[in-house]
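**Q** Alright, structures below, take your time with them.
Computed from the coordinates by the stated procedures, all read-outs in this text should not be read as laboratory data. This one's a predicted model, so the numbers in the text were calculated from it and none came from an experiment. Cβ atoms are built from the backbone, for glycine too; each structure is taken alone.
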Structure I
Amino acid sequence: MPVLDDLAVAAGDDDVVGGVPARLVAAPASTEEAAALVAASAGLAVVIRGGGTKVQQGPPPRELDLIIDTRRLTGVVEHAAGDLITVVRAGTPMSELHALPAQQLALDAPPGATAGGTVAANAGGPRRLRYGTARDLLIGITVIRPDGLVTRAGGKVVKNVAGYDLGKLYTGSFGTLGLITECVFRLHPEPAATSFVRAYAAPGHAARILAAQVAPSALEVYAAPGADPEVAVLLEGTAAGVRERAATVAALLGGDVTAEPPPWWGVPPPGDLTLQLTGVLSQVPALVATAVGAGATVTGSAGAGVLHAGFDTGSGSAAGSGSAAGSGSAGSGPAARSGSAGCGDPHGRVELIRAAALRAGGHAVVRTAPPGLRDTLDMWGPVPGLALMRRVKERFDPAHRFAPGRFVGGI
């Protein structure tokens, strides 16, 4: 296998996915090279790695021979400002795409995240309320199938409706259906002005903001045990329009208008076990209350019904760095309460929060967990349409060699 021999090197100590070490690592520099690599690695179990921001999420792979690293698949291929689109290679850091002149790719991403990884995880941050997630902003994609075949879907115009939208199939597939090498994104103009409104207020106030027709770009909540919850609203547009709408929101919430977001904005909650929660908007307050009552800190979009909860399992690996802990935000509210609620072992806490998400019409997915818990937790929970997803996996990857066991139902 000359291509594999030329590109692959022995894995190092850090080349680990979910506690499972790889044998080899390869970093192709083009779609053609990636296709040859995938074809040459037939029979090997493969996991794809971009910036590594999400590589430890989800269950560990059943086996792992080769990590395909996209760090050399970088660069903006095309930026058609007049058409509001950009074509980028999958390993391009999202920070580069956030620096496009006069235009924005409205996908919030953690430091180090790449374009391909953001699509593979269907990631979205606070601004998902207005702009959506990667699934909504992706209009074209190039993927290497597990058999080495190069496939392209979509195009370079926003209103491309020809054929089945394979881009949406690959988005959120967590690397189980192939290797993404290029993405085409829809862009938006940079707003002339932005403003934030912050207030200590219950998540239920989100409904008042949405009903006020102030067109928020993001409506986020922070809630933690022993503290008053905080709500923050992002407004974008013309200077006069933002000023007027910010005043309306501040009056509704009894809050303050600021130029900067709160320190917990877009930051994962603290804890070595984190979950993503969804629910219909009317049930978000109850979902937040249950999670906080179980001892979790909750952040996320009260306006879109997509939240993140985190708590420490006591394993000694609690997240503090890069988390909202100690940010001086909601924990210093005017009526902070002492103590936090616990409810037994981590499994019981996860199931309690998951049951609340199901009652809220949504789901609870465990994103990260300590190594000792990964094998015993139900990371994904009940998944509608699992039989269909299995059939798709069989068609695209019949040998089950791409991210084996990493996705729902052991796919």
Structure II
Amino acid sequence: MSHAGIICPNTPGHVNAMLALAEATRARGHRVTFFLLGEPPASIAAAGFENVPLGGTVFPPDQYRAEFERLGSLQGRAALKHTLSIGARAADATLEVGPTAVRDAGITALLVDQASFPGGTVADQLGIPFATVCNALLLNPDPAVPPYFTHWQPRDAGWARVRNRIAWAGLNRLYAPILSRIQDRRRRLGLPVPATISTVWSDKLQISQQPELFEFPRHELPKHVRFVGPLRLSVGAQPVPFPWERLDGRPLIYASLGTLQNRVAGMFRVIAEACGGLDAQLVISTGNGVPPEALGKLPGNPVVVSYAPQLDLLRRSTLTVTHAGLNTVLEALSTGLPMVAIPVTNDQPGIAARVAWIRAGEAIAYKHVTLQALRDAVVRVRSNPSYRAAAERVRDAIHASGGAPRAAELIEHSLALGTR
């Protein structure tokens, strides 16, 4: 029996996807162990998996938690820079603690989140194979594709390619502190030194939980990238309490700003005001970022909870207003639900741009959100059936993609798990 290790950021969107992959890998007869910074979420032990801490004294759990709490109040470039500063500290800890922790656990292959940049170096140091798992939007650079932190649509024009190259170069400068740590470690180990961040990912297999339909046309995507669709647990998430008795039969609109960049209380009020007076009942999930009582009385008296059974509500809804986190967007699309996207930071602008590009909804840059602009977008998306038809096309593609079981099959074959 092979023993696969998982390295990923300790945030719900990344951990939940990796839990689904771990479950599918275990179902094929392999043992799986997580290696995380910070305090391990209860969901890992509840699913029957071990977790080995990575932070040590380099990046202790309380400091890891504090950095993400700060991230929750930031937007735009400030949030992106803070995310990458967390990544630099995470690189220090992973490179220092990771090799010993992974070796002592008897790991024979690693599954490394694409955003956990130093994970591949841990595998190379130990001489074990690894696969890259893209749980956020694909980070792979391509001059034909706008960088993931932009709102831009793809354009087949020279000026657009120049614009893209400039933006990718700017992003590489932000990656530099992380890349330099990886380069220094690999030099000391006598390993090949990557020239760019894109060469730290696996040259055997890169799995994306996007359906291929939900990606811009690319010219330079590595041949070993595989689109498998959302990575979801086969039995669904643990039940989440919700006041179902408060639903009054009107069409539902579900709104969430995710579990990270969700501490901007004023946006929840704008959403409530924008949906007020429509023939709809609004449900808001604050994602444990803002206590519902802190929002006070909102226009239209929406149902406000700190955490919601999201997929169940999406299945009942006519539209979702979302921060454009990949997991929320894919869950909405898996039900054929159109959306209005209000991206906050990191890869969310790129995800929102893809929502608009496939015509499954509309996107409004966070800094451009006004009551009227949001209300107009909600009305258009709800009233025009073409948005739902586009979302349903992606739903059908998701159902045909294979998800976590297909990903586990690819991993087993590419990393030769059955022979280790």
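**Q** Consider the structures I, II: one of them gives 36, 27, 18 for semi-axes √(5λ) of the Cα gyration tensor in Å as calculated from the coordinates. Say which.
**A** Attributed to the structure labelled I.
**Q** Between structures I, II, where is volume of the Cα convex hull per residue in Å³, for residues 165-372 alone highest?
**A** Answer by largest value of volume of the Cα convex hull per residue in Å³, for residues 165-372 alone: II.
**Q** Turning to a different aspect of this structure: Comparing I, II, where is Rg/Rh (Cα atoms, Kirkwood Rh), for residues 29-252 alone highest?
**A** Looking at the calculated values, the largest one is I.
**Q** Let me ask something else. For which of the structures I, II does the calculation of helix-only ellipticity at 222 nm (-39500 (n - 2.57) for each DSSP H run of 4 or more, over all residues; to 500) return -13500?
**A** Structure of origin is II.
**Q** One of I, II was used to compute FRET efficiency 1/(1 + (r/R0)^6) of positions 53 and 221 (r between Cβ atoms, R0 = 35 Å, to 0.05), and the result was 0.95. Which label is that?
**A** Structure I accounts for this read-out.
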